[in-house]
Structure 1
Amino acid sequence: MQINTEFQQELMESGYIHRPLPLHEEASLEQTEREKKVTARRTVWSGDGEGCCGNPVSMERGTVETVRIEEENVLAMEAPLLCQCWPEGMPQDGDCAYYGHIHAAFPVKEADWTSFHRVRALIRPECDGSRTVSLSMYLENDGELKVPDRYRRQGFHMMNLNNHQWNDCIWEFPSLPRDCVSGFGFRYRINGRDTASGENAVFYVKEIWLETVENPGKESGWLPESNRFCYSTCGYEPGASKKAVLAAGADTDTFTIEDRKGQVCLEKCLENVAWRGENFQIADFSELTQEGEYRICAGGMAGEWFPIRDGVLEDVTWKGINFLFCERCGYPVPGKHGLCHMDTYAEHKGLKLPYCGGWHDAGDMSQQTVQTAETVESLLELAAERRESTLLCQRLMEEALWGLEFIFRTRFGDGYRATSLGLIRWTDGKIGNDDDASNVRVHNHALENFICAGVFALAAECLGDYDRELAWRCAGAAEEDFRFAQERYRTHGMELPLPWEHTYSSSAALYYGEIVTAAARIWKVTEKEEYAEAAAEYGRKLLDCQEKDSSKTGMRGFFYRDETHQDIIHYNHQAREHVPATALVLLCRVLEHHPDKILWEEGIRLYGEYLKDLLGHASPYEMLPAGLYSETAEDPDIFRLLHLQADYETEKDNHTLQVKAGTRVKPGYGVRQFPVWFSFRGNTAVMLSAAKGAAAVGGYLKDTFLMKAAASQTDWLFGKNPFGRSLMYGAGRGYQQLFSTFPGTCVGQLPVGIETDGNSDIPYWPGGNQSTYKEVWVTSVAKLFGIIAEIYKNQT
């Protein structure tokens, strides 16, 4: 495998990801925005008293005032990083609590900003000792369309800043309602002190403008911009499918691929595609396998250079490892944070269990045991497929062991384990004072133990030659957790965790799939017949949840939540779409002589048929659609499991409208490109989870179409999307800052994902940097590693 020479040097200098990789802001969206031609400008505020807004006022903690520095008047915002008590309205038990905000609010009354595309400000933080610093802008609109929206997902823009220097900050919002602006300002969440932090947070703002630009950024729609090719800006492995999408209208029917010498390496006809009333052109250059650097040319346009070579996926993997490393909890990450959260703990039967370790959940510092376990699973799966790449394999194993240690330490030894913690502050590491996080959730739920049992069993298999004694202990823990889970499941059945846990939307079918996975893996390392029997028993239950007749819905092969066949399995944020498929494939591979194998294989074939049917409705970008939906909203109880913060009575009609915005395949049923969703939106995990299922099924059936379709889902992440931008920071081109308050900007970050606006089924990627859609998420990288592992597996 070859790695880019410059990147290889950066890897070496990082100690192969033992300090964060450097950021390449020159290829970022922020740099592109700074270079745009400004055609009109209005001052919002300046220290000289100019501007359409007066001086701001402080709405919460600290001070907001005009001061003079460096012979200029600037706005100064300041507050201490610690307070003696939780502010009014904050959870007094400390769950997701912080110390309030510095809040500078500008007086704005019914201002019409529709002629401007963006706001721009010069900001300098002076936060001594803070290694990551962020500040948010907000805008409120009181026109026909209100901002913020019901779920507070619009009207905010979080900026990661370079400390002790002036930052040129831009928030583009061409589609944000701003006809009656009623509020504008800055907020800084006061989050406590990290190891190196000083006592205060200080921000200076020198100038604020509204600007109109020649080419505001695309925020919505399927068609690419007229001057853009949409393809994987990271490049391609030689044997991969290679396609670019462009809007129809180029003054040519052909395209060429040029190399760095200017030679035409390929010339072909563009394929014309009409989809949903819009016209696209596709450039398919899959036959080009010669390693090199190339660009696409058509109709007088030339795209950016991209590589074709072995090692493209390795580069992406290293960058994903970098993000996980930066998200480590309880570990001093150079340039990011110190040894954090040593005073977070769970309590059970008089014992206190420290809950630091693994990886922070996302842009905040929450922790989810199951998420860490599933991240370990993906790391182990990928390491197993990269054994010939010694450095990468060893580094994957190291990161996996970091998470594995945490999973061990969440166990109380009686079936109960620490499962999650909501946390958005630094703590001082001293146990017994007010900033402790002592409210870690503790459960003895079957599902968590089944999942962890499966991960321990996989670790036992993968660690055999790496750490034999640890492998032995993993096998023992797998059996213990499986036994705890069995006992609990027999007496209590399915149990709901708290809403903020990532297993909240679980179904009976998911239970069956996780039981099959854990039992089959444990049988593989122990060969005890009881596990083979359990795997086969729940394999039959899983198949009972599968649709085998297409007469009602227009499709078959998908899975319902249970044997009643009332509600189809769907996800809209966290996703485990792949579990039924990968469980059946595992059964066939592990229990290959079992009499039920013919039934399992039929289930695999049916699911493959369903995936192909979905792909028949895919957009020109070939993103795997989210699935088949019923136009009738789920039962109210199930709706509440799937849609956090959403009220059933308020949103049930919107559910129907969202399904109707897709493609109808049968009366009452339709295929959506994106999930039905409300508050929590972003499709990265949903898409990659389905892709993992497709890759597993394709690999088992030797189905080239499914294998290639699964592998090409990564292209969506790296630029083959309607916006033509990579979603992974530091990979490819056009990546942008993401919502990452605590880790700051890191190479390898992936967001929750591209969303839709309202009830549409149209991709929406607004300029505002806000959760959930733009929040960085460990799950997104873990899901990417899972599909990369399947890609490598299918190459052997």
Structure 2
Amino acid sequence: MSADIEQGLPSAEAERLLRQFGTNEVADKSESWPHALAAKLWAPLPWMLEATILLEVFLGHGLQAVIISVLLIFNAILGLTQEARAKAAVKALRRTLAVMASVRRDGRWMRLGASQLVPGDLVKLALGAVVPADIKIAAGNVLADQSMLTGESLPVERKPGDLAYAGAMIRQGEATGIVVATGTRTYFGKTASLVQDAHGVSSEQRAVLTVVRDLAVVNGAVVLAMLAYAHAIGRSFAETVPLLLTALLASIPVALPSTFTLAAALSARRLVRGAVLPTRLAAINEAATMSLLCSDKTGTLTQNALSIETIIGFDGMAENAVLAAAAAASSEGGDPVDQVIIDAARLRGVAVPEATGFTPFDPACKYAQARLADGSLLRKGALGALLQVPLSAEQEVARQHLAEAGCRVLAVTRTVGAATVLLGLLGLADPPREDAASLITALQELGVRVVMVTGDAPETARMIAKSVGITGDICDSATLETLAAPGDYGVFAGVFPEQKFRLVKLFQHGGHVVGMCGDGTNDAPALRQAQMGIAVSTATDVAKAAAGLVLTSPGLAGILDAIREGRAAFQRIRTYTLSMVVRKIAFVLYLALGLVMTGHAVLTPLLMVLLLIVNDFLTMAITTDRALPSSHPRRWRIGRIITEGGVYGLATLGYAALMLLAGRVIWHLPLPQIRSLSFLTLMLAIQASVYVIREERWFWSSTPSLWLSVATLAMVGFSLLVAGMGILMAPLGWKILGTIMISAAVFTLLLDLLKHLAVQVERRGFSHAG
């Protein structure tokens, strides 16, 4: 490269080019509101409502058809609003978790957001980076993974003169190059992103969909029995079809997809305000289930404030000579360790030998090397990777002294031909974080076991683990290779990145839900394998793209926040799921019971649609509720969900049946008023069940969120108004309305008592089992 190019662009020129070419971004193609609304009206549930509208028109019920049409459009708009909030959260994640680039301007290297790159910028591509724009390689060689762009399964070599495309990931090597295209002008027209689009189904969604499927089978059988009974008692087609539609509407979880998305998006937004960036919304839910955390050391348990504490030379080698050799095998603006060594050499005024070739640090081999003009190789890295012969007594004592002092030990060697000589050792100090011990204690109190996984020597790992409160035996790299089960090991030392994948699988086979911290490119497989991949604050772009959570500050505090928020989100979704099960059981069985008791459908399609809309409002409010995080990892127990929902559903059915009996026997209400009574009773009963389910203690033990309280008051007020005034239904007298309200309050207390007794019985069962 020419001297001018090596200096990079002047800032003024870069600003001019940015105005000319625009930011290095590709605008999202947003769907128009009319198109999105049309899509909302073309799906299985809307089809059922649209069939109901056509049926009402066919039967001559024009007003009901209009009202259901309005409610259908209203529900679609409500769903679009929920999705818009979720998309806004994801866009915020994309802005916050932006790809950064190492770019040279005004003669110095700096870190800039990839969106600020312009054609002509000189950019460094290092191991683990995402290529931020289309770049023509000027010096160096890299292996670029373009699988997400071209579908090629193997990385491709990019040498001087070749193009590295925006969005590719650097798997090996280091290079510098010139930006030739940005934004929509890039070859694939796609800028790099670390935030994943959530197209997959999380384990939480799979669990709830399993509940829905199982209940759909039961409800289907009930609906068939209802049709058979209606036919047996001589009901006409005009009465039977609305009954069928009403029962089917009661069986479908209208707000299921948008509820999951919104709950996760709101939790993600709360985490972004802290020190955690989710790369996919499902990661919020997975954090709730994590039972074991594999924590790395540097920057998580330690301060990530590396400094050269000690330099030891062998065979008369001076400290500055050892440092000079280490600096020759380092790259400025690259690895943080390299920068520490280069800064130390510069501070001491050490003359660094000029290298004719350089190979950056590779986690697979654990060293970096420089080739000198005389053909010799200077290397720095892990001692075991550089030296295959046993250490002398002097060298072993020095190594052990540094390791026991908690230093990270780097060896510096010189190779001439086949002979390798150990020049000396560097002891890099990185003291434990002041908050590490308290945060590990907090994680353990939440039922999360913490183990340390590090590439450092066992002695160094032992000292750090002891200082932060991690207990258990130490497992070295060789032992891990043959390990069948992780057992009681608390520290895994000398671990190679590829061994982390094996370690995650071992813990998973032992029944753990694993969280894995990582920072390097080679950590990506382990981060993907773990249920909760966590990229630490210093992670490469490749590691961030593989992880579910990215920490934006050092330490474990972000992980603690993610677990608490995940468990709170779990509780909100559990409340929604249980209330959904209650509705499915109570609504369908009530329709069947009402048919037997009255010989007619006790709810019209219009009233059922109205109930669904009311519950949609409540469902949206549940996602904002103040939920207390559990003190232990959460898991979806399908059997328990169905059992609890069945108990609450049958209790709700019993209450509604008593009110139906009172309407017929005590108040002697005609069928239109019976339907109004049914609507109001079920609406209040479902509201009551939500407040009972959301709190494992007495329902008044915690205050619901403002939105949940407002939604409840609004829906109760609305329902009383329409039932009292006879809007959309036959009017009920205010005396009857008052009686229903009092009975609903009594039902809430009795349902909460039932829950409390069930919890006591369950706890007693656990204590006897223990």
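Every number in this text was worked out from the coordinates using simple rules, so none of it is lab data. Here the structure is a predicted model, which means the values were calculated and not measured. Cβ atoms are built from the backbone, for glycine too; each structure is taken alone.
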*Upon calculation of distance in nm of label points 7 Å out along Cα→Cβ at positions 447 and 463 from the atomic coordinates, which of the structures 1, 2 produces 3.8?*
2
*Among 1, 2, structure where Rg/Rh (Cα atoms, Kirkwood Rh) as derived comes to 0.95*: 1
_Computing distance in nm of label points 7 Å out along Cα→Cβ at positions 375 and 735 for each of 1, 2, which one ends up highest?_
2
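Given a value of -17000 for helix-only ellipticity at 222 nm (-39500 (n - 2.57) for each DSSP H run of 4 or more, over all residues; to 500), point me to the structure among 1, 2 it was derived from. Walk me through the numbers before you get to the answer.
Values: 1: -10000; 2: -17000.
Matching structure: 2.
Given structures 1, 2, which gives the highest value for FRET efficiency 1/(1 + (r/R0)^6) of positions 159 and 663 (r between Cβ atoms, R0 = 30 Å, to 0.05)?
Details: 1: 0.20; 2: 0.00.
That would be structure 1.
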*For FRET efficiency 1/(1 + (r/R0)^6) of positions 143 and 223 (r between Cβ atoms, R0 = 25 Å, to 0.05), find whichever of 1, 2 sits highest and give me its label.*
1
